[in-house]
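Asks: Structures are listed in the sections that come next.
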Structure P
Amino acid sequence: MAISVGDKVPDVKLMTMTAEGPRPVQSGEVLGSGKVVLFAVPGAFTPTCSDHHLPGFVLRADDLKAKGVDTVACIAVNDPFVMGAWGQVQNTEGAVTMLADGNGEFAAAMGLEMDGSGFGLGTRSQRYAAIIEDGVVTDLAVESKPGVDVSGADAVLAKL
């Protein structure tokens, strides 16, 4: 069952890339304090994710912070090396925290995994955006069809 508004975000181990290499972080640590916008993509470097979803949040990061957002985070079922490289290519430093859910444990704990095996992707995360306040989901927008509509930066800004 998918997480709902009012639910606490699951606390699982994720990875993030640092200058020293991959570093484990707990989702509760990264997402559990202050106002957080978390958006999930099916895969780093995939066309819609790279051309629309992530760039929108990089572009609108200052606008989100002006609305009281403390952290903007992107998560995908990819390894930390891929997420780190994608973050570099997309110039996310200082704007978006890149989180690697390499084993899909966070996606499963959220109840928002999808079967991408038809595209050779295996189990991935659905595309969504969540507004989280002190670890509790206050808004959740899951895409019902391909593309970025309800989970894009502009849609999130309109809800803040």
Structure Q
Amino acid sequence: MTVIPEFCAWLENTSVATTIRQSTWLFPAIETLHVLATVLVVGSVTMLDLRLLNVAWRDRTIREIHEEVLPWTWSSFVVAAMAGSMLFSSSATKYYHNFPFRMKMVLLLMIGINAAFFEARTYQRVENAERRGQIPVAAQVAGAIGIVLWIAVVACGRWIGFTK
């Protein structure tokens, strides 16, 4: 499976990656954007997850919070992913072999699966159950899993910078 390492080597030798790597200020500027966008993603998702757990915003319906935070979540996620991709490109070979980076990618995949399952299966049942004063257990589990996974993503993101 030499395709991925070869791709990483090619990627980090592109002009954009080289410019980011050699610049004094570009990497930290992109990293700052990545962190700020990630904060918005995690913050907006946590608002929904806390409501699913019935811990916060009990005076608001889950649908209201879902509809309000989802645009923030997706737009921030796109910015975080673009900035993260640029950071990755600057030292793709190093990051590819970095355990915390790999863990972060696996966790992001798990978050995507959790969110897709929630949207496809659970969210439709939330409104009916909420009218009866209940939140489905599946929705609560999705919220709890989401919070745990996002904490782990943030921890791995910080860990990346402290490993070689």
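No lab work stands behind these numbers, since they all come straight from the coordinates. What you are looking at is a predicted structure, and each value in this text was computed from that prediction instead of being measured. Cβ atoms are built from the backbone, for glycine too; each structure is taken alone.
Asks: Quick check: -6000 is what I get for helix-only ellipticity at 222 nm (-39500 (n - 2.57) for each DSSP H run of 4 or more, over all residues; to 500), calculated from one of P, Q. Which structure matches?
Replies: Working through the options, I get structure P.
Asks: FRET efficiency 1/(1 + (r/R0)^6) of positions 30 and 54 (r between Cβ atoms, R0 = 30 Å, to 0.05) computed as 0.20: which structure among P, Q?
Replies: Working through the options, I get structure Q.
Asks: Then there's this: Comparing mean count of other Cβ atoms within 10 Å over residues 22-29 across structures P, Q, which is largest?
Replies: If we compare mean count of other Cβ atoms within 10 Å over residues 22-29 over P, Q, the biggest value is for P.
Asks: Match the computed value 58, 34, 24 of Cα extents along the principal axes in Å to one of the structures P, Q, and report its label.
Replies: Derived from the structure labelled Q.
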